[in-house]
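Pasting the structures in now, so scroll down.
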Structure 1
Amino acid sequence: MFDRLPPLQTLRAFEAAGRLLSMTLAAEELNVTHGAVSRHVKTLEDHLGVALFRRLTRRIVLTDAGSEFLPVVARSLAELTREAERLRSLSGAARLTISTSVSFASKWLAPRLHRLMSRVPDYDVHLDVTDINVDLGDGRIDAAVRYGTGHYPGAAAERFLDETVTPVCSPQYRREWSSPADLAGCTLLHEDRMLANWGLWFAMAKMDKPGSRGPAYSHGSLAIEAALRGEGIALGRSVLVAEDLAAGRLIAPFPALKLKAERGYDLVYRPGNRDHPKVRAVREWLAAEILAG
C-alpha cells in the first residue's frame, strides 16, 4: 500500500505552496529554488493524476482537488513532525537547543542561561552560537534569538526587545565632554553593517559627524571590548552594553541622546510551533529576564 505514496518532498512543497499561495514564498520557506518547488508540485500532480493548482498570471490558486488535499497533507505532516520530536526526546533527557548570534550570546544570553536552566530542569539546554540564520526546518534547533527586522523566510517570529544606541566608553577614556561636538578628535569605534551608525547619531544630535577615524569590527561585542580597554568610544547597542553600564565598566556620556536601532531582537521558531512547550519556555524566560532588567 505504501509504495503508492507520493514522495515526501513533493508533499512538503505542495503544503507550503498551497498555504502561501506562492511558489516563490514556498521556495524561501523551504530554502530551495522556485524551480525545485515547481518541479515537486508537478511531480505530485503527475503522481495523483489531477491538477492541484491553476497557474494564473503572477499567482496561483488551488483547484477543488487541491483545496481538498491541502488540509489532509498539512495535518499528516504536522502529525509526523510531532511524533518524530516525541521519539527524539526518548533518547535520554529532552534537549532544548537555542540558536543565537555571537554578540548577543556573549553579552546578554550566556550570562543569564543558568536561570533558564533552573526554570526547565527537565531539559538539557544547549546554546548554538552562530551569525548565520540556521534552518529551523530540520528540527535540530528549537528556537532562535535573532537581531533583525522581524522577517525571517520560512519561520515565525515575535519581537521581544527593541534597541537603542548611544556612545559609551571606559571611565578612564572619558574627557571633559559637554556636547557631542567635543567628540571631535576621539577615536570612534564602529560596528560593520550597523545602519544606526555614528553618522545618524550625530545627525540626530543636529551636528555634523567629526572627521575622526577609527577601527571597525564585525561584531558589536568586539567594539564594546575595545571601548572597555580604553581604545576609543563606541556607539553601544543598549542590550549589549547594559551589564557593563550597570557595573560601571562603561559610562554613557550623553545618555539622553539615544538613537533607535533599525533592528531588534526576535524570538524565531518553526511555523505552527508558537505554543510548543520548548518555545513557550524560552518566551517566558526572556520575558522574565527583561522584566527583571
Structure 2
Amino acid sequence: MSDKSDYTPPKVWVWNKPNGGHFANINRPIAGPTHDKKLPVGRHPLQLYSLGTPNGVKVTIMLEELLAFGHHGAEYDAWLIKIGEGDQFGSGFVEINPNSKIPALLDRSGPIPIRVFESGSILCYLAEKFSAFLPTDVARRAECLSWLFWQMGSAPYLGGGFGHFYAYAPAKIEYAIDRFAMEVKRQLDVLDRRLAEYDFIAGDNYTIADMAILPWYGGLAKGWQYGAADFLSVQDYKNVQRWADMLLERPAVQRGRMVNRVSGEPSTQLRERHDAGDFETMTQDKLAATY
C-alpha cells in the first residue's frame, strides 16, 4: 500500500469543518428537519416520495409489476425528492421517514394513512398488502427474505464503501478502494454462484428479492454504477449478466427504472409519475421530437 497518513483520530470527534467530496453539502451528524415544507399529495392511494437511485428504483419496479399483474390498488403518485438539494430534510418528509432517506411511502387507502420507510420494508409491505411476489410457503418465504436482507446488509459496502471511495471521495485512498473492491467482487461471486443453480435469486420464481438486488448489482453488472465495470471485471460474472438481461427485458422493470430518474438520456426520465398514461405521453413526446 502506498497511502501514508499522519492523521491521528482525536479523543472526541467534533463536526467543525466540511468533509469534502460528493454530497458534502448535505452531510451532517444530526437528524430532524432543516426547514418547513409540506409534501404534495396526489389522487392515488399510494404516495411515493423518492428519487431514481437504486433504492428508489426497487420500489417503482415493484409498483409497476403489481399494476402489470392487475393490482389496480397499486396505482401511485411518485413525487421527486431532490436529495442533492436537501428535500429529504423538509418537515413533511421527515414526518414520513425520520431517517431522511429515500424512498418513503404513504399509504392513504385506509381511514388512517400508514407511513412506510426503508426500501426493503416497503417491498415487504406491498408484497403482503397485495399477496404478490413473496412466497407463502414457509421455506420459500424464508429463502426470499434471506436474500432480500442480504441485499440490505451488503449494498452499503457497494455504495457507501466502494462507490464512495472509488467515485466520490475527494482523494483516492488505495487501502479503502482495495478493501471495498474485494468485498464487492466477493458479493458478485455469491450472486453468480446462486444464479448458476436458479433462474431467479430466491429460486424458480421472480420475487421482491430480485427487485431489490437488480438496481444495485444488476446495474453494476451492466456498467451503470460508478463507471467501474472494467475495474471490477463485471463481465466475468456470467450468471449475474444472464439474470440482469432477463429482468431488464420486463416492461414493468423498464417503466420502473424511468420513474423519478434525473440522469441519463432525457427520453429515459419520467421525473414524476401520476398516472399510467404518463409513460405513453412520454413516448409520444419523444416521437414528436423525432420529426
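Each reported figure results from applying straightforward, stated rules to the coordinates on display, with no laboratory input. On a predicted model such as this, the values are computed, not experimentally measured, just so you know. Cβ atoms are built from the backbone, for glycine too; each structure is taken alone.
For this structure, a couple of remarks:
- Here mean count of other Cβ atoms within 10 Å over residues 36-43 is compared for structures 1, 2. The highest value is that of 1.
- Label whose coordinates, when Cα extents along the principal axes in Å, for residues 12-139 alone is calculated, return 52, 36, 23 (choices 1, 2): 2
- Among 1, 2, which structure scores highest (criterion: mean projected area of the Cα convex hull in nm²): 1
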